[in-house]
Structures are given as C-alpha cells and as structure tokens.
Structure I
Amino acid sequence: MIVDIDLKRNSLGYYDIYPNEDGDIATVDNMDTALLMSLLCRKRALKAEIAINTNRSGWVGNLFLSIFNFENGSKLWLSSQSIADTETLNFVVARARNSLQWMITDKICDSINVEGSLVYNTIYLLIALYKQEKIIYSTRFDVFLNSIIK
C-alpha cells in the first residue's frame, strides 16, 4: 500500500499540508504528493540553461539534500514562459521523467512511463508507475496549471 502526505490546494491556488482529526499530518493512499513535489519543486538550473545567472532559482529544501548528492524537484519551471509546441512538449516529458527517477532508485516502482500530449496550447502528462509489470499508480497532470487532474 502506498501512503503519502495529503497535500491540498487552498483557495489561493497554493499547496499546503493540513492536520487530520487527531492533529497528525493527514495522509492519503496515493502518490499525488510525491508526484507534485517531484514535478513542482524547482531544481536549480545550470548556468548554461538560463540567460541570467542570478535567475537560476531552486527549491530551498535542496540545500539540506545536497549532503546526499540529491536534488528534489524538476526543471519544468524552465518551460513556464515557453510556447506550447512539440519542442516544449518533448522538453517537459524528458524533465518530468528525470524528476521521477528517484522512485525507481528508492524501489517504490520498477519503471515509470511518462507520455505527453499537446491539446489547445496546454501540455498534459500521463504518468504511470509500474511494479512487477503492474500499474501501481497513474494520473494525468496539467503542466501549465501545475495540478493533478482527477
């Protein structure tokens, strides 16, 4: 069984953690939070990937993860000002796949499939996690709205 922290989007559009009835951090039986953290946390850009070096960005939590030679998140944010075309679609699929590789390393799943589609200037990702050749989790993700589609 997959258990993760329940991360909910509030009325302002920000994701947050909420307590359950017992005052503990609420949990869910899915991988939504791990997926959101992997895709939406900003992995720091290399100097060659960004025009202005001071705009390399990055999630502050990665400062603590550097001792493990690991950086949480993705570089999807680099496409935030891009036109939704085939080139951007390929960039987004590759970055999403890369950001989820830790799930294979940590043995949460054996393989990951990320497929992208371009519909009316919006990029959607279909993400599936497999263990022993069976799907253990799948979801659709709207890249530009930064949200899982239920």
Structure II
Amino acid sequence: MSKTITLDEVQANLKDIVHRLEPGEEITITENGKPVGTSYDRLSAEAAAILKIEDHLPNFEIDQLTEVMTFLVVEKRIASSLRERVQTTADTINADDVRAIATRRQSGHWASLTVAGSTDAPRQALHAVYDALVAAADFYALRSRPKVLKAVVC
C-alpha cells in the first residue's frame, strides 16, 4: 500500500521514515499538494548528490553501467551513451546488443511504464528514447546488410 507524505515531513523526519518503511513499500512525496516523486526517487536523488555520482560517470563505459539501476543520472548517461554508440557504429551496428540494453533498462525503475513518472523522472520519455534507439539500430542494421542481386530467369 502506498502512503503519501509531504516534502517538509520527509526533510524533518527522514531517518524515522526510512526506519519505518517496509521492504517494497512506496511513499509518494508531495509538495504544495502535488506529487514530486516517490520515496525511492527522492532517496536516490539524495544519495546521488551525497556520493557525487555524476562526477564519477565519465570514468565508466556503458557496459560497466548497464546493471546499475539505482540512480536517474546513470539512466540518463546510459541512454546518452547508447545513442552515441548507435550513431558511431551505424555501419557495423549489432542491433541485438542495443535491443538487449534497451530492454533491460525499460524493465528497470527509471524507464518503466508501470511506475508513476514525474517531472524529475520522466519515465515515459526514457522508455520512448530506448524504443527509438532500438528502431534506429534496426534501421542501420538493415541498411548495412549486403545487397543480394537476384537473377531474373526469363
């Protein structure tokens, strides 16, 4: 069951709230009566800021990040890196590799269509980005296939 709590309550009582959460329990955080994210989203953002995750991302390749599902900034980095991969390997692209990464990301928290999105975590948009990257990879793979000449029998 999902609970709703204000952002002010979270900021004032974060430690108590975390200790009272049951495994898998979601809390929707609101500000001025409007949802601003789920508890996971907010806690993930706080942890990412404390750990300065964004500063460390340039040191990693996409393949080293594909199993990281915790931080939105990692999700955005993977989507961006996958776009670059599709563009730079258009002539030799492996569409199945792109599809595997995209499908894995779409089943995760940040690009899932089954988790409510917010302005901070645009899940539908991220899901659509991965769909577009798979479509582009498929297109490039078809384009680079060797052309087969068919003999016409008269």
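Just so it is clear, none of the values below were taken in a lab; they were calculated from the coordinates. Treat the numbers as computed from the prediction; the structure is a model and nothing was measured. Cβ atoms are built from the backbone, for glycine too; each structure is taken alone.
Looking at FRET efficiency 1/(1 + (r/R0)^6) of positions 15 and 103 (r between Cβ atoms, R0 = 25 Å, to 0.05) for structures I, II, the greatest value goes to I. Using the calculated result -17000 for helix-only ellipticity at 222 nm (-39500 (n - 2.57) for each DSSP H run of 4 or more, over all residues; to 500), pick out the matching structure from I, II. It must be structure II, since only it matches. Between structures I, II, the calculation of distance in nm of label points 7 Å out along Cα→Cβ at positions 7 and 119 yields its largest number for I.
Looking across I, II, the calculation of Rg/Rh (Cα atoms, Kirkwood Rh) that yields 1.15 traces back to II. Each of the structures I, II was assessed by distance in nm of label points 7 Å out along Cα→Cβ at positions 39 and 111; the largest value belongs to II. Give the label, chosen from I, II, of the structure having the highest value of FRET efficiency 1/(1 + (r/R0)^6) of positions 55 and 135 (r between Cβ atoms, R0 = 30 Å, to 0.05). Going through I, II one by one, FRET efficiency 1/(1 + (r/R0)^6) of positions 55 and 135 (r between Cβ atoms, R0 = 30 Å, to 0.05) peaks for structure II.
Out of I, II, choose the structure whose coordinates give relative contact order in percent (Cα under 8 Å, 6 or more apart) equal to 18 when calculated. Derived from the structure labelled II.
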